[in-house]
Structure I
Amino acid sequence: MPRDAFLERLRAVVGGQHVLTLREQTEPYFTDWRRQYRGTAECVLRPASTAEVAQLVGLCAQQGVAVVPQGGNTGLCGGSVPTGARREVVLLLARMNRIRELDALNDTVTAEAGCVLAAVQQAAEQAGRLFPLSLAAEGSCMIGGNLSTNAGGVNVLRYGNAREQVLGLEVVLPDGSVWNGLRALRKDNTGYDLKQLFVGAEGTLGVITAAVLKLYPKPSAGATAWIAVQSPARAVELLALLRARLGERLTAFELISRPCLEAVLAHATGTRDPLGIAHPWYVLAELADSGENAALHALAERALAECSERGALADVALAASGAQALALWKIRETIPEAQFTNVKHDVSVPVSRVPDLIERASSALAHAFPGVVIFAFGHIGDGNVHFNVGMRDAAATATLMERREQVNRIVYDVVDALGGSISAEHGLGQLKREEIRRHKDAIELALMRTLKRALDPQGLMNPGKLI
């Protein structure tokens, strides 16, 4: 079918104003957030319902046109933009932003794929509940993308990844048919857990259009601590001590290196060093519980004092107000943009091996690239380190980025040796699609390809990504 006729059929489904073809309209959807990947597509489609998505995908299947699902386009691996290697359309789900149902007694919310994460959090809060998925892009990322990449964030320590938050899914399959798996059940032992095929699949097996998500009781008390430690090894020791004393109250445990803090201080006007004295490493810890703030703060103070007596921490500042807690979290959330341009790695190892990862990779990089600066931060409570590599000035960093593959090889070899993963929470996208072949077992890759062929025999779903 000629392109013009194809576009007319698409317009008949969603309306002409929702089929974007002009360059000034489509450009934002053809480039990823980090501006490292750019492709072209025939158009950007903006459906408003699952029925419209099904019709659009069905039309594309008939014409052999590939479909690139996109939400907030906040991904870091180029997984949500077209490659331009074949006929493609971008399927933008932002108009599908309804909360279909919130069942406070069942602790579930049914949200469409285009719901911004912060909107789901707010809906839960208004019902006196908590939706715990939380990450820096929560004001713009969308539920469909969160699930398609199995997003992590700061609360994985207590609540788990996005995968653990899902009870049911609605998915448009590559032929345009709709699987309605929107079950709000915590027990359903009736065969394969199909929803888990689509969580983390990066849109390569189908288009997630809605999900039933778990909610939790909203904590009534919170405590936030900024803690100085001498090394990552001390941070891991501190984690074990605090978990032993505080249990599930410990919801987040973020490792932050001094270079990361210095980058934020230089980048964000008005930001202050929480302790006023430089330390090599910090931990940002968050506690949540029922009951009163005073009781939780007293418990935190006792636990931190005991950890100090055991030498697990060097100094600590416990936020005395909600404003102070927000200021501490603002530092953590600003780290990605404060060191935006460098060689980035989203890796994971067993929690006990995090110190080895940082020490070995830093040493090897310093030997290969004298003067290198390591911006290491992340979710040490689940073994996920954002291990970013730069230099002291922009020109030297630009030169280093030209040798990105060599930098990656050093880091990934250390990760491999420690039994880790080259992608902890960002996915593979285009960035790591080829690299993953060096790290996954041949049988595992073969099983993934078998699933892809079975569900998407034409290879039309988000081609050039993941596998």
Structure II
Amino acid sequence: MIVLKSPKGWTGPTVVDGVQIEGTFRAHQVPLSDPAARPGHLEQLEAWLRSYRPHELFDAQGRLKPELAELAPTGERRMGKNPHANGGLLLQELEVPNFREYAVEVPMPGVSGIGDTRVLGPFLRDVAKRNEEQRNFRVFGPDETVSNGLGALFESTNRQWDAETFSNDEFLAPTGRVLDSMLSEHQCEGWLEGYLLTGRHGVFNCYEAFIHIVDSMFNQHAKWLKVTAELPWRRKIASLNYLLASHVWRQDHNGFTHQDPGFVDHVVNKKAEVVRVYFPPDANCLLSVMDHCLRSRHYVNVVIAGKHPAPQWLEMDAAVKHCTEGIGIWQWASNDQGSRPDVVMACCGDVPTLETLAAVSIMREHLPDLRIRVVNVVDLMRLQPQSEHPHGLSDPAFDDLFTTDVPVIFAFHAYPWLIHRLTYRRANHANIHVRGYKEEGTITTPFDMTVLNDMDRFHLVMDTVERVPQTGQRGIALKQRLQEKLVEHRRYIEANGYDLPEIRDWQWAR
């Protein structure tokens, strides 16, 4: 290794207008900003450029001299054509087990689950195990693999670690397929990008709130994917997969600092050919989505999933169908079959799905004549028009789900305005009312997090009553009852420190 220490701005103008440039912060600026108006600056610029002796490099027509052009490497010795850095040339197929074998049994919607990422953990464990000889799969995370519910990985591999160890350390070894012993999102992102660019596969698991730390690194990788997809000699590489767990709605114990779902707002700014965003509502959907992401090429896939015990909605065949379509009507939760709905209850994300279905159960009990359609969204980009994203729904398909004139109460995992941004061209956009995270958070109970942001089941029902006048006096009475229930909720959690029994023990009964 040769280490060269040089002054900042070396070989440029040393002093300009009596002010030191070389070796100071000023060298990072434009040292000669107005040579056209300042003859002295123009003379300095000419001297600076001539100091590189261009007459030795170029002929009279400005072409590089042939003897110098011949020095450049050819073929695979060129930097851009180096096969060791053209990851698509080196890429081997990942050996992925059948994700269906890890399915949760769902004899009926709403059965209890252990936590969606805890179901995913054994699947990733076996992906690591099956690809151990090829050494082409790793899981990266800023000291959060166990915290994010992926501890099963350590049943088949270790954290790679070459430094000193102590008697109370766990899962540290010179070889391992997990890199998470450093609390640095930057380091994990850099490791994973390099790993993908040299022809391997990986997953970056992170707390949802702190993935923002690598916003600019994600930017550059997404831009690189977009440009290289247009170069025929650049082979496609494995996708960059983010798994964001410990998400906003279940950071009730860490509080406001850990509550931020805005990474998806940042991601959807990038080219539609590159980005994908998924919100699986339960464990079987998460397995289906992650299998797809691991097999995909040249994307950035963002998957948001929970790690805490949560209801499970779909058995595996139904989950695969739902994830393949990316969006759909849950007929088993709806009662508008064969008729026009009075309201569309839409949801995207695991906690929004729970609160939406709880709201639907309240309305079906107290407003039995109300025709309700439940629409669940897994693939966020299905909401965009087909002209804007390859996953986008056509206008007729969107209207088939959301109608053209019926109120839509939409419970969303992240900031609500993102849904408006994705759907503003749709015929029924004026009737779409979105509830989501609106920067209200603290250390509180899980249900209270939804109440603070008006995304709880009670607010969703009251939103419906306000927008569906045919609920009449029954609706007005139900709204009053739910307002009283919110007061009861507040008093109960302040006295007990946990949610009402009817919230904690709620189950889908339809």
Structure III
Amino acid sequence: MSETILQLKGISKEYPGVVALDGVSVDVRRGSVHALMGENGAGKSTLGKVICGLITPEAGTITLEGKEVHFHDPSDAVKAGVGMVHQELLFCENLSVAENLCLGDTPRKGWVVDRVKMVEKAREALNRIGAHVDPNARLGSLSVAVQQMVQIAGAVAKGANILIFDEPTSSLSYSESERLFELIQQLQTDGVTCIYVSHRMNEIFRLCDTITVLRDGKLVETRPASEYTNDSLVTAMIGRELSKESGPVAGDLGEVALKVEGLSCPGKFRDVSFEVRNGEVVGFAGLVGAGRTEVLESIFGLEPNATGRVTVHGQDLSFKSPQSAIEKRLGLVPEDRKRHGLVLGMKIRENETLPILDRLARVGFVRRGAERETAKKYFDRLRVKAPGLEAITGGLSGGNQQKVVIAKWVAAECDVLMVDEPTRGVDIGAKTEIHDILREITASGKAVLMVSSELPELLKMATRILVFRGGQVVGELAREEADEEKLIRLMTGIA
């Protein structure tokens, strides 16, 4: 039996104005956990989609188990034993969990769907990965993290010999990520070959035995993971040495920019009170479902049932609509960029200037020159990889879409910027650039409120950290006293 289970030769794929893959050749060993690394737009996800039949390459060959294969759609790949866990959720939110997991293979009694059998199959798939989810629940009612786990359950249940994981932990909590890592290690023990795409270095070095690096759609190198260090891997990915990141902005804090008193929302969080001063980054830590995202959304006017008092620079904020928040110079970078952060069918220029069209208008008409100049400034500042400002936002990689969301609110010059998972799904170079932008905002005397599931990110960026559990603030740690162990103990309630 050959040691190589999958061989890619000269894979190329082009889109209008963009070369996504340029003659990429990779061999994947049987039973390995093989990492694909590179900056946003390097071609990692595109290569994964070629392997699983979502994208047809313009050139190159795919050899599986020694035989050349041609996948016209994902069903061909599934039949050949190849599955994929996607970075962006691809299920039908209006259907139940069971209906989603049985799509394409729905059990029937004659012409009628066998719903009892369907729920049983779904429950078996969920139990296999330890996901405690009601198979009858509507998928759209679940959090992003739970939806991600459902997607993983569906991929594992297909019994694939090769599984591609595209940023699988981007929406998962610490405990859910740990469960996923155990599952991947078990799959490897069972002989399943895993191809793993992630920007998180600790995950790569923990799970993967081989690393392939892509840059600008081209293969840079494939080497054993043991031959890399953090620094050498970053250098291979971005083609230059990355400047060392500093910590939070140090210095005297200004006046209170945002004050929240007794903020509550039935079933989501209760009696939340805190202050954010000019010149600081206040972090929110907590497990998925602890109420962090819901608090930000309520402040921004997205939760009509919220009660309490919110003031911005001492002025009451009527937090019943996003418009009132924007008028008070509040901005929100949401957790889900595709659903809440962008209009995917619009151009990059149009997305970047959406919150500030009134500032760019004269006698009711937008000044196109000023709009382009503003959009170009932040397009360049965040190094968005795209053919240009007129490119459709939906055609960008996930990480570059995230940069456009950040650029939109940086362009709005918010006095208080709330960011929910600001570096989710972005590469290490882009993460550094986003961190630098947030530092610049606080250094200019403005305030940042950050939700992040990555504890190292919070410890690096936050002046102080509020810990949420069960919809309440259960602790606050200053930068000097905080560490991962203390945060995890507060987040989980362990004494």
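A short reminder: the numbers here are calculations on the coordinates, not readings from a lab. Computed from a prediction, not measured in an experiment: that's the story for all the values here. Cβ atoms are built from the backbone, for glycine too; each structure is taken alone.
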Quiz item: Can you tell which of I, II, III yields 38, 27, 20 when semi-axes √(5λ) of the Cα gyration tensor in Å is derived from it?
Solution: I
Quiz prompt | Comparison of I, II, III by mean count of other Cβ atoms within 10 Å over residues 70-77 - largest value held by | solution = I
Quiz item: Quick one: FRET efficiency 1/(1 + (r/R0)^6) of positions 14 and 422 (r between Cβ atoms, R0 = 35 Å, to 0.05) came out at 0.05 when computed from one of I, II, III, so which one is it?
Solution: II
Quiz item: When distance in nm of label points 7 Å out along Cα→Cβ at positions 78 and 430 is calculated for each of the structures I, II, III, which structure yields the highest value?
Solution: II
